[in-house]
Structure P
Amino acid sequence: MLEAALTPAGILSELNKNNITHVVWLPDSETNFLFERMVADPTLELVPVCREGESMAVAAGIWVGGKRPVVLIQNTGMFESGDSIRGLALDIDFPMVMMVGYRGWTRHGHTPDSAGRFTEKILDAWNIDYFLVETDSDVGRISEAFALAEKTQKPVACLMGAEYV
């Protein structure tokens, strides 16, 4: 039986549906296939950062400038971004969507990687709603996240629970 996959095409389609203009991200090996497709998309401007903690301020500046950014980071980088999330995204009512690589997560019970165990607990502590995106059949949740962020004027996370293929 073929396992369902998460492909760049579905993710990019959702970003385009939501008129995303900028992807603020920290490049990593897990998102290489998505990177190649993002570079080829003329509607997206890629804004790489050196540390995930910078991503919130960069995205906020893009948003204040009238554009629509999305932040693409790994869960460990989200942990490192805590003060930026608190001080910017939450305190200025920034309707930001974070697409967070869910490193260490497993749907099969025991999760030995603390990054996977702590991700949802930290989002809950910050009172940030989130959606799990594992396969192309889940990518519509990305649009749900954008709609919720706009409605609440707060950040929302999409936990990307699978590596891209």
Structure Q
Amino acid sequence: MEYAFRKAVMEELQPIWDIIRQAIIRRKEDGSNQWQDGYPNPEVIKKDIEAGAGFVLTEGDTVIGYCTVLVNDEPAYAEIEGTWLTNDDFVVIHRVAISESHVGKGLAKRILGFVEDYAVSNEIYSIKADTNFDNIAMMKTFEKLDYVYCGEVYFRGSPRRAYEKVLQKAV
């Protein structure tokens, strides 16, 4: 099956929320504290979509993954305990989630690949992201894709591992 990555539309709010809810349950089952405090929630996803920052991974007509993609827009990243690799324009990835029926197929890596393509197509050569210290799956995904651990950032009072990947400019 062919996968596509595109901006989400408001009519997809419910299937996106279903995927996020499944991911919240998975985080809890994995013993993670990430996403166990009422965030994210449907209002957050709605705002992502309204801002044009919500993106879906689809298989045919079915939404099977979600993430938020921002450009130069993460205030928490200004206060890193550590050092970013670059200080240029950057894309931020948040809220990566895969449908329960598609977990284990490498689709988080696929989403990050699509985000890299999106960044380069917008002449941005840095991707920054973060994850909870107990989200082993996401940390492994970042490491497999050559993201570099840069330090800690804080969200809602909790420390998070911050990563950056510098992309190659097309020649």
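Have a look at P, Q and say which one yields -9000 for helix-only ellipticity at 222 nm (-39500 (n - 2.57) for each DSSP H run of 4 or more, over all residues; to 500), as calculated.
The read-out was computed on structure Q.
22 is what came out when relative contact order in percent (Cα under 8 Å, 6 or more apart) was calculated for one structure; which of P, Q is it?
Q
From P, Q, which structure was distance in nm of label points 7 Å out along Cα→Cβ at positions 64 and 80 = 2.3 calculated on?
Traced to structure P.
Out of P, Q, choose the structure whose coordinates give distance in nm of label points 7 Å out along Cα→Cβ at positions 48 and 88 equal to 2.7 when calculated.
Q
Name the one structure among P, Q that FRET efficiency 1/(1 + (r/R0)^6) of positions 32 and 112 (r between Cβ atoms, R0 = 25 Å, to 0.05) of 0.50 was derived from.
That value comes from structure P.
Where is mean count of other Cβ atoms within 10 Å over residues 56-63 largest, in which of P, Q?
Of structures P, Q, the maximum of mean count of other Cβ atoms within 10 Å over residues 56-63 occurs in P.
Each reported figure results from applying straightforward, stated rules to the coordinates on display, with no laboratory input. Please read all numbers here as calculations on a predicted model, not as lab measurements. Cβ atoms are built from the backbone, for glycine too; each structure is taken alone.
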